[in-house]
Structure P
Amino acid sequence: MSTNSALTEISFTVSGRIGRPREQVYEAVADPEQLSRYFTTGGAQGRLSAGVEVTWDFADFPGAFGVRVLEADPPRRIVIEWSGEATTGEDGTSRTTFEFGSIDDGTRTLVTITESSWQPTRAGARAAFDNCEGWTSMLNALKAWMEHGINLREGFYR
């Protein structure tokens, strides 16, 4: 973006390296049983497959969230949309893209999460910052779960 361009949308990207092959890391995100063990503290229902809507529930934000899967390209990429406040999405949604890159001769995975579609307003910035914190926490929890079998979120929110 040039310095003269107006900000039309807020987005952010977080990333981390997981000491497991990308096929395993992809599955830990796409499979609701695994996702429920380290991230969705209230549980996940439905596999992240293109064209489906699944639900995620969190103890820190009670009530199931509908998550629409726009794209699933195992083991490389998952794109989802879900409801948010102060979004630029047509249906009041934000878009999140998970990318899984194979590194270190396939022994580790670089996970990159980008979320976009936030209004360039105070409310949009607050929502984006909150979700940035959430996705960073998810990456930390994913790493601890995949590498050490530890659920970092257990008891954290209740």
Structure Q
Amino acid sequence: MANNADAARAFIGVVNHVTDGDTLWVKPDSGGKVRKLRIDGIDAPEICQTGGEDSRALLVQRALHQRVEVTVKRKDMYGRGLATIRLNGADLGAQMVLSGQAWSYRWRRSLGPYAIEESEARSSRRGLFAASQPELPRDFRKRHGTCHLAKQ
């Protein structure tokens, strides 16, 4: 039986909003506030970046109004829960990377948890990887700042 800390981290709910290709809002079935979550292990393009709208559209198509299983691992620097999200048993992060709508999140020398899915998407030239040199979101943010700043 899970303890209270585990129960607070794992829950089932319905996706009621998608912000971009790696951020969504889930209303827990057990009640309480809607939770803003970032899919752990992926980095989708910024909404104002090339591919950002397509990435968001795929996440909307797959997850909006769907019941999902959420396992929150930790919080990011913006207070969002970083979570593994499963839809009908399938890992939503893996699906986003495999479809070419997000990168496996790189950290230092690691190619991230979805390196195999990204390699397959690249070799098949799916989504973002149809471009010869798609720009990583972190590089885009370094050059342009957030989308709010990029629009000014």
ask   = Taking volume of the Cα convex hull per residue in Å³ for each of P, Q, which is largest?
value = Q
query = To which of P, Q does the computed value 22 (relative contact order in percent (Cα under 8 Å, 6 or more apart)) belong?
reply = Q
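We did not get these values from a lab; they are worked out from the coordinates using the rules stated. Since this is a predicted model, take the numbers as computed values, not measurements.
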